[in-house]
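Take a look at the structures listed below.
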Structure I
Amino acid sequence: MPPLPFTLFANPNAGTPGTVVLPEGGFRRAWAEITAWPGYAPTPLRTLADSHGLAVIRLKDESARFGLGSFKALGGAYAVAQLVRAELARHPGSGPETITVTCATDGNHGRAVAWGAQRQGCRCVIFVHETVSQGRADAIAAYGAEVRRVPGTYDDAVRIASETAAAEGWHVVSDTSWPGYTQVPADVMQGYRVMVAEVLAQWEGAPPSHVFVQAGVGGLAAAVSVHLRLNLRPAPRLIVVEPDHAACLLASAELGERTAIGGELDTLMAGLACGEPSLLAWQELSRAAAAFMAIPDEAAVAAMRLLAAEGIVAGESATAGLAALLRALGDPAACETLALGPDSRVLLFSTEGATDPVLYRSLVE
């Protein structure tokens, strides 16, 4: 790992009490449904050959999840199923073809929503912003969705999708939440918890002491946090990792309140290019995360190459956790802040495979 700069902020509010973000009943329903889907199988938990001086580093490899190439299949498709079921119950006699679902995406969430809509038989319109690669847009369209490209950033696409849905009577299936819109994002996050439950069933030996998890709006990181806090005592230290040009959670932690950041959010880590934290995610992470980190794109690419050398295919948004861990290990002050040492047992999440194969090859080769 080259000597690249990073930002580390220890959360002064870690451990303070708060509200229950994801009730257990919702997770039990998500687990029962998702594990019954055709093609369901737990994804592998891999132990890295090089522990970098730690007791163990294990990585949850989501590159083969339901053939979609990312963990997002657990959340977007499950939320679509819940929404369609609720709508049909409210309108007896109508069919799923009368329902249109929509969202904004950097790629993987839109693919999951499109796949979920195809499974349910409803219409799907996905909004992508101007820097989403054509390969990712084509992968969404392959599941029968109409893809609309709009100017601006991911956050701009979120607003346009919401406004269009309100005007057309469509249903937004977003992985980010805001005041007045929390139920669907909560369903998405409950789906993500299936992945964390699999980890706990697969983990051997003493439980993880540290978790480095990447974040865009924070839904995944919050789902990981909720599930580990409820099932492990003591809970591992959770370090939330973002691109340095899109670190909205770190900025919120520094200010002590949920805040949006501006700019172009220009990062190779396309799935993490978000400027405004999810409300539900912030309610969890503001009190449960031990620290927040921001890393440059070069660190994520270097981590992609390290994993490729071990035979693990991880896309550019999948390696932020490993990249942050390795940067911290190269800095004695960071190791002290995070209590990283020879006895540390670290859990990472490789959240996508080569979901844009052309880009993956250009970065790794």
Structure II
Amino acid sequence: MDFSQIPSPCYVIDEHLLLANLELIRKTGRRADVDIIPAFKGFAGWGVFPLMRQYVKAVSASSAHEARLASEEMKTPAHTYSPAYTDADFDRILSCSSHVTFNSLTQYRRFYERTLRCGHSVSVGLRVNPELSQAGAALYDPCAPGSRLGLTCEQVGASLPAGVEGLHVHALCESPAEATCRLMDAVETKFGHLFAAVKWINFGGGHLMTRKGYDTELLVKALQTFRKKYPHIRLILEPGAAFVWETGVLRATVEDIVRNGDVRTAILDVSFTAHMPDCLEMPYKPRIRGATDALPGKPAWRLGGNSCLAGDFTGEWSFEEEPCAGKTVVFEDMIHYTMVKTTTFNGVPHPSIGTWNNSTGFTLLKRFGYDDYKNRLS
């Protein structure tokens, strides 16, 4: 990747790496005879949807805007779930959706009749909570005690409400295949008495099948076994990160070096809180090209964002070449859960979005400016 062609800051999607992920996911879905669809909550960069459309038949949406994006840019109806639908949005969601999942029985009672009058077939589901915590970080655990997400076995009861055809469960986060196996067992244990009336089960996201070391054979065998046991049930997986895992970078630039006591901080033209929020929320330490964890005997550098938030920093690293003003810094694996979560806090410049192709080089898809910032506010 030739960074002299790429503006700073910029999210850059490598088309070759994206296609490799799409190939793996399609192959896995075909072998297991299940539908694996991307979740827009993890990635919604519609500039590469023409590539993705060759590999996916549907998408997962969490709002009216995501459902509309599915219809307009992915050219497919959405499998839509939201913790709470509103009167203002529900008809728009129906017009763009093939599947609609309700989070509670009160939401089902409030909106179900409208699914019958929308003018096309919509398959209705309920989100269920298997009460199996495997997500790791509490922030991302939908099965934590007191969770607002999904119905427990006790709440669902002995049978499904009229018209409900599917169950939707989400309980993973960047998880291995073994976690999917445990999830499937838990759903069968808790809700197996409903399976005779079910046409589909959506096992949600968090299946990180494109991560190096992920046991795709175990996943395929587990899904095949479930399908043989319940051949009338269609299975759906909807990863948010797997489709774009390690498919691109965030290119940034050092703008200043600040020293305070023994701490050296390289100030960048990007912000962790605004452009890489999971680094602070998870939290996790991103990988940086040409840098390692701080090494004994070598200078250590903290990286700081360009917002005024005191905690807008992370580190420490040792660099092959010490940072200085004008130096390029490349954050690895910055395509999933970045662009969809960015803000314009402090009015800091938003990174551009582009693609890289080994044959044609860099293509700019979007450059953000003052109007993008201003028009979000009034």
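All of the numbers you see were taken from the coordinates with simple rules; none came from a lab. Every value quoted in this text rests on a predicted model; they were computed, and no experiment measured them. Cβ atoms are built from the backbone, for glycine too; each structure is taken alone.
Determine which structure produced the value 20 for relative contact order in percent (Cα under 8 Å, 6 or more apart), calculated from the coordinates; the candidates are I, II. Only structure II yields this read-out.
Using helix-only ellipticity at 222 nm (-39500 (n - 2.57) for each DSSP H run of 4 or more, over all residues; to 500) as the calculated read-out, with -13000 as its value, let me know the right label among I, II. Computing helix-only ellipticity at 222 nm (-39500 (n - 2.57) for each DSSP H run of 4 or more, over all residues; to 500) on every structure in I, II gives -13000 only for I. Starting from the value 17.2, 53: which structure in I, II was Rg and Dmax of the Cα atoms in Å, for residues 75-242 alone calculated from? Comparing all candidates, it corresponds to I. Sorting I, II by FRET efficiency 1/(1 + (r/R0)^6) of positions 155 and 315 (r between Cβ atoms, R0 = 35 Å, to 0.05) from high to low puts I first, with the largest value. Taking distance in nm of label points 7 Å out along Cα→Cβ at positions 11 and 307 as the criterion, the highest value among I, II goes to I. Here Rg and Dmax of the Cα atoms in Å was derived from just one of the structures I, II, and that gives 22.2, 70; the source is II. To test your reading of the models, identify which of I, II gives 4.5 for distance in nm of label points 7 Å out along Cα→Cβ at positions 35 and 323 when calculated. Comparing all candidates, it corresponds to II.
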